[in-house]
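Undergrad: See the structures that follow.
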Structure P
Amino acid sequence: MLEIEDLNTYYGTSQALFGLAMTVEKGTVTTLIGRNGMGKTTTINSIMGIIPSEKGAIRFLGDEIRGLPSYQIAQKGIGLVPEGRQIFPNLTVRENLIATAANFSQSKKTWTLESVLEFFPALKDKLDNMGNQLSGGEQQMLAIGRALMLNPQLLILDEATEGLAPLIREQIWLRLSELKQSGLTILLIDKNLDALTRIADQHYIIEKGKTVWQGTSDQLTRSPELRTRYLGV
């Protein structure tokens, strides 16, 4: 579904990605993991056109999307749950969910306001609350719900459970598992390796802007040296 080849991205004159490559297969959960500052969020922002990349290819469903503006990339069928959630603080929960609702992928079974509230019942009693009146967990549910309202073919989550209470984190992982079971393709960044290895099919480790390892959850679990070398603090 998503193919990245030889991706090079800069912040001004400072290079952040050095020929990064990865593939996300349809119907799978793929993770991008690594220490802080290694280029994970830069990769996501490059995919979404938030940061322009200088070289390489980013293909979604066979079409080149590198160089497109972010709104056109979203219209191709990619939904983003950004780091820090970035919900609209001065809109209500209802307005956050319906403001960008669409069906760019022409899905037959669509996400609606009602189905998102059924998926995240905690938001039902918060419909008239402003975004900045929600807890961190509620904001993350809202951010995921907002992305689902695009009816994407690929859902990208940057730091899916960062800063959330343990109980809320478990709820988010449960919902992501349900999304996987529904057939939705997911690209995921998070630091919780135990949860990632339970849900994901494929993992990519990034180090200093390069892909240095890829493999399955079983391979990652059986290789403690990988955690020490690339993921340990």
Structure Q
Amino acid sequence: MVPLLEVKDLNAGYGMSQVLFDMSLHVLPGQCVSLQGRNGMGKTTTVRSIMAQLAHTSGQVLWKGQSIDRLADFEVARLGIGLVPEGRQIFPNLTVWENLVATARAPKQSEGWTLERVYALFPRLADRAKHFGNQLSGGEQQMLAIGRALMTNPELLILDEATEGLSPLLRQEIWQTLSALRENGLSILVTDKNLKQLLTLCDHHYIVEKGQCVWSGDSTAFRADASLKQRYLAA
């Protein structure tokens, strides 16, 4: 099966500081994949490289087997990759409704994502439709960031620090949402620090250490190696 997304031997960084060293991963159609590692190990840099927000010096990013290395960030998004960035980055001076429709893309199929469907997924956004982004709680902003990404009708949803800074109750709501999206067939690539939820949600896992993949496997293999958490994930 041809991967939906494939990252091959990616090298990237900021100025003279290299962050990624031959980073590789892939996401199959319908698969949910986690990218794990301590802070500063290259997870966000990998996401930014995939989305063409950061130029890589060598290696490839492939979408359905075709290189997308020369595309601009908005062109990558148009391919069908929706991003929920770290820190949410919603538009603070736009209303919830305006945030959702600003980057919306018409669905290719009748069951695609529409404003009504996003409101059904997150009823709180419907209640807050006329409120500005900076008037929302952190949890509401994360719902809005996910809803905004879904409004682009992506084939792959990428979430960088999916539940960072949220209360336990809101974290649970986000995980339940991601589980429902996965059951609906949406491919997902997610970074987060909640290992228990990642092992439940995801089919496959990659661990990043100093800018390269040092381990990959499914949840069963992860649970079977008790040393992984201490070696690569403990603070």
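None of the figures in this text is laboratory data; all of them are computed from the coordinates on show. Because the structure is predicted, anything quoted here is derived from the model rather than measured. Cβ atoms are built from the backbone, for glycine too; each structure is taken alone.
Undergrad: Say we calculate distance in nm of label points 7 Å out along Cα→Cβ at positions 34 and 194 for every structure; which of P, Q gives the highest result?
TA: Biggest value here belongs to P.
Undergrad: Could I ask something else about it? Out of P, Q, which one gives 1.3 for distance in nm of label points 7 Å out along Cα→Cβ at positions 2 and 186 as computed from the coordinates?
TA: P
Undergrad: Where is distance in nm of label points 7 Å out along Cα→Cβ at positions 138 and 170 largest, in which of P, Q?
TA: Once distance in nm of label points 7 Å out along Cα→Cβ at positions 138 and 170 is worked out for each structure, P has the highest.
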